[in-house]
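A short reminder: the numbers here are calculations on the coordinates, not readings from a lab. All values reported here derive from a predicted model rather than from experimental measurement. Cβ atoms are built from the backbone, for glycine too; each structure is taken alone.
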Structure I
Amino acid sequence: MSAFVNHFSFQFRTGVRNRSLLLLNYLFPLVFYVMMGLIMPQINSAFLETMIPALVVFAIMVATLLGLPDPLVTAREAGIFRSYKINGVPAFSILVIPALTTVLHAVVVGSIITFTAPMFFDAPTPVNWSAFILTFLLTAFAFAGLGVLIGVISPSSQMTVLWSQLVFIPAMLLSGVSGLPYSMLPEAMGKIAQLLPATHAMNAFRGLAQDLTPDFDPQGSLVILALSGVLAFGLAIYLFNWDRHNATQRGHPLLALLVLLPYVVGVFLL
């Protein structure tokens, strides 16, 4: 237990001291929050209704998709995981601890956004705080699992950027995070948007936390986020390699596409 706590403490401090992680965990999402708060309400007054959920989801996406995978790949390529194995550190801890610390950073940033947006930008606070917290945690869980999975299957830092952007950019455009509501999307694009965790996060925030009209079943969105998080972490642990020379790989990286299964099922059921 003490080893777990020490590893967790080290990873958390790294997220603050490392300049790249400090940028992704704190500076980028907070600067984006201020810019969106100053600009978007002037363009689209309806953005204020979902400003807090949208920018909280953005902070989670930046930390988990852009900040989480690369350190995992870098450590594996440097042989650090091999030394962990020699010293008895399980693969579970190697993957879960960075995810936990990343989520903790997202909690800090999300709290700053949630409690300052009403004061600075007159954004409405959540109506149901328990639903807000639950949705936040399940969103962070789903994205952290996805970030860990990207880090496990990526053969290089360059590929982490590619895989992360394949999720990040569509999420920014289609999920409602950037101010374009899901309801305004053409039907075909709406189905594509439902393959993104950010879409289900925004839908659950709207329907359960903000007391707004959801675009589809918000409780179903929570179930999908939870299932996708479990599946992502399970696949990451199964596909984990201690280093790039590991000859005992248990599955092809394409198995990671199974993480889409809850979202695909959701397209037909929600």
Structure II
Amino acid sequence: MMYPTDAQFRTKLKAFVDYEPVSAIDMELRGVLASIGIVKGRPFEPNARQQELLQKAVTTAPRMILATRQLGRDDGRNLYYKDRKYETAWAGGTADWMQESYLDVNQRAAFFQYAYSSAPAMVMHTTGAGSKYPFTARDADGSFLRGANSYKLRLPAGIPSALFWAVTAYNITDGTMPETAQLLPSTNGYYDIPKQSDGSIEIWFGPSKPPNVADAAFIQTIPGRDFLVALRLYGAEDPFYDQTWKPDDIVRIR
């Protein structure tokens, strides 16, 4: 599901346009594609100058999208909480990124840079059903999460997930998972994670596991690569929606 950022991007896009029925892409978007020479059933043969410009576009666009994500929204609707760094992929919009009076193309572009599918259940507030994915790319001080640093995430007791919960690290640039010695950069409620005296659990991140930290409580990161952390809640319950339960911000450990 990862899109290329070289000449393959436009050749794969042309193949998709030719293969799928006309109804698969709305006419307005087809008009945008036609403006760069991609039309169903017609040859796509950009000249040297056009290829140069198209390459610049496919290289620059992901950087622009990432910059937009890092800046956040002017209206603050990307934040789950007033006192936390966690964000929501939909920023209060619908599953198809509609705001009150417009299609939120920036939010949609940001979403598909790190994810590949959406469903109404991800947006609906239904107790005990659906799924929620509060995520953060920043620590408690507001700094970006760096793969060379060590961090700790505390989850208070009573994680409000009727079905399943997990904490997962992703590469900030494209939503892939860090490739480390671990099978997956993730841990979840099925693992035997030690509990603190107040019933909370602590999950650690960093290039190496700190002493006396259980394997199930550690997620390895890669020096030189920023990452984000997603708290995946399946069957989110009322304490999540009314915010009587909130995950702590991620804290850098020096």
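Observations, loosely collected:
- Highest-scoring label, criterion being mean projected area of the Cα convex hull in nm², for residues 76-235 alone, among I, II: I
- Structure from which 23, 38, 32, 7 was derived, P(r) over Cα pairs in 10 Å bins from 0, in percent, for residues 108-147 alone, options I, II: II
- Looking across I, II, the calculation of helix-only ellipticity at 222 nm (-39500 (n - 2.57) for each DSSP H run of 4 or more, over all residues; to 500) that yields -7500 traces back to II.
- In terms of FRET efficiency 1/(1 + (r/R0)^6) of positions 84 and 116 (r between Cβ atoms, R0 = 25 Å, to 0.05), the structure with the greatest value among I, II is II.
- Cα extents along the principal axes in Å derived as 56, 40, 32 - corresponding label from I, II: I
- Computed over structures I, II, distance in nm of label points 7 Å out along Cα→Cβ at positions 60 and 188 reaches its largest value in II.
- Distance in nm of label points 7 Å out along Cα→Cβ at positions 52 and 212 - structure with the largest value, from I, II: II
- Which entry (I, II) yields the derived value 0.80 for FRET efficiency 1/(1 + (r/R0)^6) of positions 100 and 196 (r between Cβ atoms, R0 = 30 Å, to 0.05): I
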